[in-house]
Structure formats: C-alpha cells, structure tokens
Structure I
Amino acid sequence: MKHLYSSCKVAILFANYGPYHIVRVASAYQAGKSRGWNVFGIELARSEVEYPWETQLDKFPGKIHSVIDDISLEKVNFIHLFRKLISVLNQTSPDAVAIAGYARPSMLVTLLWCLWHGKPAILLSETTEHDEPRSWWKEKIKKLLVKKYQAALVGGKPHKRYLVNLGMPSDAIFLGYDVVGNDVFRPNHVKSLFSPLSKPFFLAINRFVKKKNLPFLLSAYAKYRQAVGTDAWDLVLSGDGELRLQLEEQLTTQGIKDYVHLPGFLQQDELLPYFAHASCFIHASIQEQWGLVVNEAMAAGLPVLVSHRCGCYEDLIIEGVNGFGFDPDNIQQLTDLMLKMSSGKINLKNMGQAGLEHIHNFSPEYFAQQLIQSVEYASGQH
C-alpha cells in the first residue's frame with residue numbers, strides 16, 4: 001500500500017471533543033506524524049449541553065479547531081454555524097475529512113464541501129440496522145448519501161453489515177471507530193484510589209433517558225435484592241437527565257432507596273474510583289449504537305452484563321468468558337445474572353482479566369491504524 005504524499009492533511013470532525021475523541025485523535029496524530037501527515041481535529045462547538053464534558057484541549061498534541069467557542073452547540077444559529085464551518089474548512093484546507101455521521105446538517109455541509117473541492121470523505125459511523133426503527137424513505141436517502149463517501153470507519157461487525165446493506169463496498173469499510181483510552185482505566189492504575197463504597201456493588205453509568213432502560217434495571221435489581229436479602233450487593237447508578245425524578249420515585253416505591261446510590265453526572269476522573277472498586281458492570285440499553293462505557297469497564301478489569309441490543313455486544317462480549325448478554329425486556333434474566341455474579345460461584349477476577357485482555361484489541365492505536373488505512377483507501381492509494 002502506497003502512502004499519500006508527505007504533506008497530507010487529514011481533518012477529523014466531531015460535534016464536540018470529549019475524552020473519547022481526544023484520545024483517538026491524539027493517537028491518529030502520532031500515527032500520521034510518523035508518515036509526515038498532519039492529522040488535526042475540528043469540532044462544531046467547544047461545549048454541548050447533552051454531553052457536559054470538561055475536556056482540556058491543551059492535552060492534545062496537535063491542533064483542534066473549534067468552529068464555535070463561546071456558546072453551546074444547541075444554542076448556535078445553524079446558518080451562522082454553517083458559515084463558520086465552511087470558513088474553518090477553507091482555512092485549514094484538509095486533503096481528506098473524516099466526518100462523524102450524517103444525521104447533523106453540519107456533517108452534510110462538510111460532505112458537500114468535500115464533494116465541491118474533490119476531497120475524499122470518510123464516514124465515521126456506529127449505526128446498526130436495529131438501533132432504532134427504520135423507515136423505507138429514510139433508508140433510500142441514506143443509500144444516496146453513503147455513495148458520496150469514499151470509505152468508512154465503523155464500530156464493529158453489525159455496523160459494517162448495515163453500511164454494506166446501504167450500498168458501501170465491504171472493502172471500503174474499516175473497523176475500530178469505537179475505542180477509549182484503555183490505559184486510563186487499567187486496574188493497576190486505579191486500584192489505589194479510595195473506594196466510594198465499603199461493600200461490593202454493581203455499577204451502571206448512563207444518561208437518564210428512556211433508551212438506557214433504567215426503570216428495567218432498577219426492577220431487576222429490586223427482584224435480586226429480594227432474593228438475596230442482606231448479602232446482596234449495592235447498585236451505583238451514575239448519571240443524570242430527564243428521568244431522574246421518576247427513578248428516585250421508583251427507588252422509594254420498590255424499597256431499594258438505601259441500596260442504590262445516585263452520585264450524579266461524573267467526569268471521567270471522578271468515575272475512576274467506581275470503576276476501580278465495582279464488582280460487576282451492567283449496561284441495559286434498549287437502543288445503543290455502541291456503548292463506550294462497556295469498553296471502559298472492561299479496561300478497568302470488570303466482568304460485564306450487557307444488553308443484546310447494544311452495538312458493542314457482538315464485538316466485545318464473549319459469553320461466559322468476560323461476561324454475559326441479556327434480553328433488555330426480560331427482567332428475570334437480568335435478575336438471574338445478578339444472582340449468578342454475586343453467588344461466589346463465578347471467578348470474577350478471571351472474567352475481568354479476560355475482558356481486560358480482549359479490550360486491548362480495541363485501543364486508540366487500533367483506531368489510528370484503521371483511520372490511516374481508510375484515508376489511503378479513500379484517496380485511491382490501495
């Protein structure tokens with residue numbers, strides 16, 4: 001495979017750079033630098049209400065251009081955003097652009113910019129066929145859109161299948177999009193942190209929104225608690241959102257208020273003590289394109305219980321080895337898995353170690369390597 005000319009400039013466009021994005025693009029920057037490329041980031045806005053990350057861009061070795069840096073993305077006038085976005089693209093003049101999704105109008109504006117200037121566009125996608133209801137006319141539009149990208153970098157196998165169904169050639173699709181900074185969560189890095197609880201606990205981290213299926217999780221936990229009694233593990237439910245009051249009411253009505261802890265939305269460094277000392281991680285979503293918190297839990301050496309409908313399930317979960325999958329409509333099934341995990345009959349340490357070894361395959365370096373290959377493919381250098 002030939003390399004592109006040495007001064008190749010590659011832009012990676014996200015809505016807003018959080019910890020997940022920084023670590024990926026930092027790795028891509030280093031991989032590009034070794035080839036003489038300049039890999040840099042563009043974000044639509046420095047802040048976003050939906051994901052209130054506190055990300056320090058100065059930790060990134062290259063350059064990240066914020067199209068809007070003074071107000072949150074949700075409050076920006078879209079015409080103003082489009083104009084400033086095109087201005088940033090003209091100023092930076094990338095030779096190829098990796099674009100996060102096609103749902104936002106701003107991402108489509110970037111695709112149009114690539115088409116107008118004859119620059120290859122790489123689709124960053126974590127969409128699967130079943131992560132939301134599909135309508136025939138939307139799928140028709142997607143098929144037309146997908147043809148305009150020269151390559152794609154996706155999360156895993158179900159995401160690749162979906163893009164193939166939409167008409168993208170299989171050899172134009174690369175895996176490795178959904179990774180986190182595994183080293184941040186490594187057990188030997190975080191175990192020395194003070195434990196937030198003095199007893200064993202299940203851990204779940206979510207936005208408190210409908211698709212995360214949290215009332216289901218609490219109902220399963222209440223049944224588990226009823227079955228085990230005083231030896232039951234506690235549950236930590238980290239996050240915040242529109243369902244908080246409803247969930248708090250459920251804790252009271254189901255009699256589990258004293259055993260379920262709601263520490264709120266926590267930044268990555270605030271989550272580390274919970275990852276370090278949890279006994280098992282649970283992700284119960286009914287719709288989830290991937291589920292990066294599962295990567296984090298595995299990188300922390302935790303056994304995991306993951307809904308079959310999470311996009312990461314097929315690629316990350318090895319049944320009975322590093323965790324188990326479950327039907328997110330079946331309360332009894334999750335209750336039984338909680339009973340199994342806390343029974344003393346499962347070697348949790350071995351299960352967590354298997355997850356830790358498996359998640360090494362999903363590293364920022366993997367993202368960087370696959371991004372480089374997708375750019376070379378899109379530029380006709382394959």
Structure II
Amino acid sequence: MIHEQSTFGRLAVTATRLAPVSDQSVDRILSAVRDHLGAEIAFVSRYVDGGMKQLTHVNSDLDLPMGPGFADPREDSYCWHIAEGRLPELIQDVADYPFTQTMAITNFLPVGCHLNTPLRLSDGTLYGSFCCLSRKPDRSMTERDLGVLRAFAALAVEQIEKSLEGDGRRDLLEIAVDGILAQEGIAIYHQPIVSLTDGRQVGAECLARFPDASQRGPDMWFNEAAEIGRGVELELLAVRKAMASAAHAAPGTYVSVNVSPDSVMSGLLEPMLAGYTRHNLVIELTEHQMVADFAALRDALARLAPHARIAIDDVGAGYAGLRHLVDLRPDLLKLDMGLTRHVHADPARRALAGAMVQFAEDIGCSLVAEGIENEDERRALADLGVTYGQGYLFGRPFPAAKGS
C-alpha cells in the first residue's frame with residue numbers, strides 16, 4: 001500500500017490509496033440519483049482494513065481532490081458516524097448539528113446538505129455507505145428524498161454483491177491454478193492418429209488431464225485460468241509436460257501439443273521449443289479464441305516453424321476463415337468432429353469434407369479428421385481422400401509413461 005500525506009484547505013490526513021473497484025453499473029446508479037436529487041456529489045464507500053473508509057465510486061461535475069481508491073480514517077467521515085447512529089441520514093444543513101463542526105471534512109469540502117444511508121449486504125454485514133451531498137444547505141430535501149436515495153442504494157448493493165461474488169470466484173480460481181502449477185499437476189494422455197488407408201499410426205495428440213477430471217474437463221481449467229490472466233502460464237506447463245512425454249511416443253511418429261493464439265504470441269513458447277531436439281513435434285493451434293491481429297499470429301508461428309510443424313485444430317468450427325488458414329501456412333489441418341460425425345450418411349458433411357480435402361491439397365498440407373467413431377465414417381473419409389484420422393475407432397486416450 002502507498003501512504004501519502006494529503007493537505008487540502010484545512011484538512012490534513014494520511015490517506016491510503018487502495019485498488020479501486022470497477023463497476024460501471026454502480027457509476028450509472030450514482031449518476032441517476034445525483035441527477036434526481038440535484039446534488040453536486042454522489043459516492044459509494046466501503047470500510048476496509050485498518051479502520052479506513054475507501055471511496056469506490058464517485059460521481060460529480062466538480063474537480064474533487066479525491067476519487068475512487070482514496071481512503072481516510074473512517075472516524076473522520078460522516079458515513080461512519082451515521083452508521084453508528086451519531087448523525088441522522090438526512091442532514092439539510094450541517095450547521096444544525098454541533099457534532100459536524102468538529103469534523104475537518106465539514107469545512108474542507110465544504111459540506112452543506114448531506115444524505116447518506118449505510119450499505120448492508122444481504123447477510124447483514126455493513127459494507128460501506130451510499131451518499132449524496134452538496135456544498136450548500138438545502139432545506140427542500142425531505143424524508144421522501146431520503147427514500148429515493150435508499151432505493152438507489154438497494155440497487156447498488158445488488159451490483160456490489162455480484163462484484164464480490166466475482167472477487168470470491170477469482171480468489172478460488174487463483175488458489176486452484178496456483179496449486180496445479182506448484183505441483184505440476186497435469187497428466188498427459190496420448191490419443192493415436194493413424195493413416196486412413198493402412199491403419200498405421202503416424203502420431204499422437206497430447207491431451208492434458210487434471211486431478212479432478214471427473215468433475216471438470218481440461219477446457220474448463222484452461223478457460224478459467226485465462227479468465228484470471230493465468231491461461232498462458234497453465235498452457236506452457238501442459239506444453240512442457242507434453243514435450244517430455246514425446247520420449248515415450250511410438251518410433252517414427254509425431255506428437256501434437258495444443259496451444260492457444262495467446263500462448264503462441266506470448267514469446268514464451270519459442271525458447272521452450274528451441275531446446276527440443278526430437279524433431280517430431282507439432283504445435284496444434286486451437287481455433288476457439290478470437291484473434292485481433294492475424295498478421296502478428298502468422299509472424300509468431302513463423303518463428304516456431306524451425307522447431308515444430310504447425311497444425312490448425314477444429315477447422316470448420318473456429319475463428320479462422322479459409323483466407324486466414326492460407327496466411328497461417330499450416331502443415332496440417334484438423335477437420336472438426338462436427339463435420340466428420342455421420343459423414344457417411346450426410347451428403348452436406350461429405351461435400352464439406354471433400355472441399356476441405358481439395359483445399360488442403362491446394363495449399364500443400366495434410367488433413368486429419370477428428371472424432372472418427374466407426375468404420376463407416378473411416379471408409380467415407382478415406383474415399384474422399386482424407387489422409388489421417390483420430391477418434392475412438394482407433395483408440396481412446398491413454399496415459400503417457402510415468403514421468404511425463
């Protein structure tokens with residue numbers, strides 16, 4: 001925390017600037033109540049450790065000396081003394097209450113008219129306060145206006161509780177991801193990739209598995225890690241574990257490792273691959289994340305190309321159009337299982353798969369069909385010219401050797 005001595009007019013306090021709370025819905029509520037009541041300033045505050053009151057949201061047209069994140073001792077505030085019952089929630093003129101004259105903020109701002117209601121969470125916990133005030137007295141303010149303030153405060157509490165739930169969720173996700181990273185708690189499973197013509201295994205996809213696999217799949221783990229800004233970190237652990245598992249791959253086969261565009265463009269993947277000497281690695285770019293700059297992604301992939309072949313996963317279900325697929329210059333395209341499932345019985349799927357075969361030939365790459373579950377699907381895809389396949393027909397994922 002940063003402590004700074006702030007002096008404005010007659011007020012001199014040691015203020016602690018804590019992280020402000022960002023919630024635009026509360027900002028809109030403050031703007032509406034200030035306009036409705038004709039007040040100059042509206043704010044939400046919360047009580048934090050150390051006996052402090054912190055401003056989380058401030059709405060005013062004035063050039064104020066404090067904004068969101070500003071904190072001062074709660075005993076110096078109207079908010080705290082109103083919550084404690086020493087001052088009323090509606091003050092038309094602070095001169096009516098001798099106690100207010102003992103408080104530095106009264107003359108510092110100055111405070112003339114003051115409406116304030118404590119904010120309590122649904123469990124009764126005192127969170128902070130919801131306040132409107134003006135620098136001049138206003139005897140037109142009534143209990144009805146206070147009722148309006150309370151109604152807007154109730155809306156603000158709903159939004160604050162949602163935000164607190166999000167903070168709690170983030171804390172839990174941080175703990176979970178930290179635990180996986182500290183223990184390197186990702187196991188690698190291999191799923192065979194075979195030739196559709198002779199059944200020969202040509203590779204294996206490395207699939208990450210987590211300790212609670214029966215409750216949460218790997219996609220949820222990676223999505224939640226990305227939600228808290230730890231997605232790349234978790235992916236790189238999976239990549240490192242997958243690269244180690246390649247030592248146990250069948251001779252003459254490759255291993256493919258899933259990575260997101262964020263990981264590719266992070267600049268952290270290239271040094272990991274630079275030390276890899278087996279020359280049987282495929283970087284499989286997942287297609288479920290939106291990409292703002294395909295040129296940057298293409299350049300990042302080009303830097304990885306000396307160390308690994310490039311595949312694009314889930315073609316037909318992701319973000320990239322055919323032009324972008326050309327620009328990314330892949331060695332392999334993986335046909336999404338949504339196109340391969342029941343392909344033998346669906347003319348539209350056969351037409352799309354056939355078009356992708358021609359497209360792959362035209363750009364000089366091979367096509368891998370995912371999700372093949374029966375012989376009819378295998379035969380139909382082979383007849384269309386699809387080179388390789390992956391799915392339960394050829395083998396379910398199995399644990400790589402211990403130590404991977």
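Throughout, read-outs are computed from the coordinates displayed, never taken from laboratory work. Worth saying up front: this structure is predicted, and the values here are computed from it rather than measured. Cβ atoms are built from the backbone, for glycine too; each structure is taken alone.
Here are a few things to note about the model shown:
- Largest in FRET efficiency 1/(1 + (r/R0)^6) of positions 134 and 166 (r between Cβ atoms, R0 = 30 Å, to 0.05) among the labelled structures I, II is structure I.
- Among candidates I, II, the computation of Cα Rg over 2.2 N^0.38 Å, for residues 118-309 alone that gave 1.58 used structure II.
- For 17.5 (mean count of other Cβ atoms within 10 Å over residues 86-93, calculated) the corresponding structure among I, II: II
- Cα Rg over 2.2 N^0.38 Å derived as 1.42 - corresponding label from I, II: II
- Which of I, II yields 11 [relative contact order in percent (Cα under 8 Å, 6 or more apart), calculated]: II
- FRET efficiency 1/(1 + (r/R0)^6) of positions 158 and 294 (r between Cβ atoms, R0 = 35 Å, to 0.05) from the coordinates reads 0.30; which among I, II: II
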